Structure P
Amino acid sequence: MSSTPYKRVLLKLSGEVLMGSQPFGIDPEFVAEMAKEVKAAKDTGLEICLVIGGGNIFRGMAGAAKGMDRAQADYMGMLATVMNALAMQNALEQLGVPTRVQSAIEMDKVCEPVIRRRAERHLEKGRVVIFAAGVGAPYFTTDSGAALRAAEMKCDALLKGTSVDGVYDSDPKTNPDAVRYSSVDYDTVLADNLKVMDASAVALCRDNAIPIVVFSIREQGNLAAVLAGEGTKTIVQKGA
């Protein structure tokens, strides 16, 4: 594999990915496969931060849509991301990858609080850092949490692993003629509402010049290929 152009990245995974083929929850076998992908990337010398959504367990916006108080629902969603982070930590450590979970909602019995300097030290020591509980406040998605942590940790790129292989001009699941972008500008994503990430996350990446790399995490070996500058993906960046 050719060398990666990045030194430090933040990998954002949707919670739904951890379901595997299940309709709900966490599939340990699929989490183990994801951990192997992360380990392969780390073995190239890359420093890796992770953010995992909670949609496989509970999605705050969905709860609010059914009549729950939005803030309360969002806090429940944050707790779901902590569960996913602990599952991924377990899978990585079974492969011998030292890992730390830092949560924006303090729960010192199971993980560390988010402390930027401590997280930087973990990365320098070769540990994977998993950031959980979003930004620690309601009304923000885990996409915003990922963009915030990527900026805070001075990451070279934010990699978004999803179920689709990039950014399309329309939904490829409903439109067979949808066209995939190989590269697209932040402002185009925002103006055309391309649903890469929520608007605040895209704007934060734009303002801090952090490229967003969107790719399919479900394809085995794709993370390593994308990091090597290969593989199918869309890069969101300035002046694309």
Structure Q
Amino acid sequence: MSITSIIPPTERGYAIPDVFVTTDWLAEHIADPDVRVVDTDVPENYASGHIPGAVSPVDHYYKSSLENRTHIQNSEQFAQTMSDLGIGDETTVIGYNRGGGVYSFRLMWALHYYGHTNVKILDGGLEKWEAEGRETSKDPASASGLSGSFTPKANAEIFASRDRVLSSIDDDSTIIIDVRTDDEWTGANKRGGPRGGRIPGAVHFEWTNFNTGGDVPVLRTAEEIRKMLADVGVTSDKNVITY
């Protein structure tokens, strides 16, 4: 998809369109003291070029470690990670990455889980920023001196525990959707785990299908997403658990 054919996020029919900011908005606000831009990709990608002033988490996607496979830090660890990035309770967080925004949405979920809802996604990510000829940098940004006192307030309502998932398997009012790759769904790719496969009763719809694809991938329109999800049984009358 070329940048000239991209439908603005406010015109895609989303229930909450302001979950996104545009590259124009970011260019105008990038130097605001209460705005923190976070590059959510792996450090190697960050080092190869990023939006000027964007910070990069030292720990991989807010896990406590890759070894113990915990996918969200505890409240103390998370507060320290955010504070180290210069993210405080009053900070507007803008996440971006390359390849469709999956890690930015992970950051958004993690912040929402710990009570910080003032977080947005850069529509089109780094690809759109670069396609418009905007400046990038290879110099690591420092959060030193930035206000970053973060107060975590966990919201268990948006977290599906093991027991919650188990109780949902035979619950007709709940649908579990597996958004991993085809190889992960079939069990061919175990991603370093002891077993492959999927949760019984789950439906499969790989996360990449939510994006338009092309050189500058963005999230599809609400109408397209509703249609694709309905085709696999994910409808608005269901409680949805995703993994």
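Every read-out reported here was derived from the displayed coordinates using simple, explicitly stated rules and does not represent laboratory data. Note that the coordinates shown come from a computational prediction; the quantities given were computed from them, not determined experimentally. Cβ atoms are built from the backbone, for glycine too; each structure is taken alone.
When helix-only ellipticity at 222 nm (-39500 (n - 2.57) for each DSSP H run of 4 or more, over all residues; to 500) is computed for each of P, Q, the one that comes out at -7000 is Q. Out of P, Q, choose the structure whose coordinates give percent of Cα pairs over 26 Å apart equal to 33 when calculated. Going through each structure in turn, the value belongs to P. Given structures P, Q, which gives the highest value for distance in nm of label points 7 Å out along Cα→Cβ at positions 9 and 137? Checked P, Q; max of distance in nm of label points 7 Å out along Cα→Cβ at positions 9 and 137 sits with P. In this comparison of P, Q, the computed figure 49, 32, 25 for Cα extents along the principal axes in Å, for residues 73-200 alone is attributed to P.
Taking 3.2 as the value of distance in nm of label points 7 Å out along Cα→Cβ at positions 25 and 225 derived from one of the structures shown (P, Q), identify that structure. Answer for the origin of the read-out: P.
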